[in-house]
1. If you work out distance in nm of label points 7 Å out along Cα→Cβ at positions 96 and 128 for 1, 2, which one comes out largest?
2. A value of 1.29 was derived for Cα Rg over 2.2 N^0.38 Å, for residues 24-63 alone; which structure in 1, 2 was it taken from?
3. Given a computed value of 1.02 for Cα Rg over 2.2 N^0.38 Å, which structure among 1, 2 does it belong to?
4. For which of 1, 2 does distance in nm of label points 7 Å out along Cα→Cβ at positions 72 and 112, calculated from the coordinates, equal 1.1?
5. To which of 1, 2 does the computed value 1.4 (distance in nm of label points 7 Å out along Cα→Cβ at positions 48 and 104) belong?
6. If helix-only ellipticity at 222 nm (-39500 (n - 2.57) for each DSSP H run of 4 or more, over all residues; to 500) comes out at -10500 when worked out from the coordinates, which of 1, 2 was used?
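Each value in this text was obtained by applying a stated rule to the coordinates, not by laboratory testing. Everything numeric in this text was worked out from a predicted model, so none of it was measured. Cβ atoms are built from the backbone, for glycine too; each structure is taken alone.
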Structure 1
Amino acid sequence: MDKHEFEKLLHEQIPITKAMGISVIEFTPSKVKVSAKFEPNINHKSTAFGGSINTLMTICGWGMVFITIKKIDPEAHIVIQKSNINYLLPITGDFTAECNLADEESKKRFIQMYNKHGKGRLNLKVSCYEDDTLLADYHGQYIAFK
């Protein structure tokens, strides 16, 4: 699946992603990067709504689990189990979320656990930027299961 197909899947299966103006910038086994438009995500203080920031970052991590597990099991289900977000600065323009998974050992353990138990857990870090400025950081624990 390429980034355009993944974006189409998001908009069809998670309709809020379309309403938020989410676009997929990069979708590879080691990096997922998504962006959101500022205008549909504005709050009463003329900054990005915290729920929108959290949603973008959750989707970004979910995408990393998706690209990792769907090659192993196209029928796998993916859910977020828990997450923590730190809002560092207000967002006043379009913003992006980025998740890198270069740690092959974590990926290997996740797949081994999934294959052995029908369920795997993956902890991911996601960063949110406006241009090159870090605006929020996020840690999420995702579960893939049969």
Structure 2
Amino acid sequence: MRTFLGFLSGLVFGLGLVVSGMANPAKVLNFLDLAGSWDPSLAFVMGGATVTAYIGYRLVWRRTAPAMGGGFELPTSTRIDRPLVVGAALFGVGWGIGGFCPGPAWTALPLLAPGTLVFLPMLLLGLWLGAHGKSLSILNPKGAF
């Protein structure tokens, strides 16, 4: 049941991304182009997502445990460090250049757009480097990130 509900949640999320236009990189880039052909419509999508998340979190935090078992997994660190800032900057630059963030990119994959076919392998490479980069001396010559 847990797997089915996870699949159903992902499906609803993906459909929402497609319907809202978040899977269309041209629409995202127009939203980010404040000095050019700015399209403010995605601000409403983000606002709706923020309100939905806010209400959802308020309801979930009233529970002692997740509905499907286990426990809540919360970050233990509140430190803002170099890897966090560099990662956030790379994410933002990648989003601004490509018009994709990970969720919409996966949603747009069935469209087989060339941008998606380049972005997703690079996303996976970046995730792999993030997990294994500390052990690669070419990326980390001094032994610390």
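1. Comparing 1, 2, the top value of distance in nm of label points 7 Å out along Cα→Cβ at positions 96 and 128 belongs to 2.
2. It must be structure 1, since only it matches.
3. 1
4. 1
5. Corresponding structure: 2.
6. Label of the originating structure: 1.
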